[in-house]
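Structures are listed in the sections that come next.
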Structure I
Amino acid sequence: MESLENELKEAAKLSKYLAKRNYILAYSVTLISVFASIAAGILVALKNFDPVLLAIIASLPAGMMTFKAVFRFEQKSAWFWQKNKKLERLYRALAYEGASPAAISKEFSQVESEMESSWVSFGTTENKAD
């Protein structure tokens, strides 16, 4: 059976990974948009570029921003960072502060429940808790 300490450690590790992944996705989408916009401007100035490919490149910024708005990577990153900090606090209390496993388990369940109620939903402009 997995110990509470290991369960907290793994949950914190996963939330940190997901926070970083969503942060990277948010900024990657933004960078793609910026570079596609610059590339489209340059290619228009060159005047001898395939118009179909130019249209595809020129449409990337709007597509990427829509993608970013729907998937809400920045908000999800913040949500995972918040969860990570709460879980790390519980882990440290259990591992180093002599907190009761029963009390930490109860608080762990509360954190999970609270975080679930504030999850950043797909394609919406509000969290569940709003």
Structure II
Amino acid sequence: MLKYIETPNAPAAIGPYSQGIVVNGIAFFSGQIPLSPTTGEVVGNTIEEQTEQVMANIKALLESQGADFASVVKTTCFLADIADFAAFNAIYGKYFTGKPARSCVAVKDLPKGVLCEVECIVAIG
């Protein structure tokens, strides 16, 4: 049975998808970009500012499921510029102290012209 995640504390989906889905005790969070949950606008101009907002959005999704960053088993990270890798990692490492499995790639473009996006797979319960 699928349970759709919906919390006002993270940005609403901007397309035909959900914030996430839980199935068999595993949550799959859609990629989070640095949008304000209240305004839907991009937060920050630097990779550091945008990564902090992405982490705030992931935290809100985690909390909506009674989980925390230590519950994350896998992330996929997308960067608009691989030159931002070290600065992104500095912020990422403050939150993902449990060191989940991860992929991190540079892509040609991200929605709304943002600098980063992170999706997560999370053990719930």
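The greatest value of percent of Cα pairs over 22 Å apart among structures I, II is that of I. Quick check on the output: 3.5 is distance in nm of label points 7 Å out along Cα→Cβ at positions 8 and 104, derived from one of I, II. Which one produced it? Only structure II yields this read-out. Here distance in nm of label points 7 Å out along Cα→Cβ at positions 16 and 48 was derived from just one of the structures I, II, and that gives 4.1; the source is II.
Compute distance in nm of label points 7 Å out along Cα→Cβ at positions 56 and 88 for each of I, II and report the one that scores greatest.
Biggest value here belongs to I.
A value of -7500 for helix-only ellipticity at 222 nm (-39500 (n - 2.57) for each DSSP H run of 4 or more, over all residues; to 500), calculated from one of I, II, originates in structure II.
Could you tell me which structure in I, II was used to calculate P(r) over Cα pairs in 10 Å bins from 0, in percent, for residues 24-79 alone as 25, 43, 22, 9, 1? Computed on structure I. Kindly point out which one of I, II the value 2.9 was derived from, the read-out being distance in nm of label points 7 Å out along Cα→Cβ at positions 40 and 96. Source structure for this number: II.
Read-outs: derived from the displayed coordinates by stated rules, not from any lab. The model shown is predicted, which means the values in this text are computed figures rather than measured ones. Cβ atoms are built from the backbone, for glycine too; each structure is taken alone.
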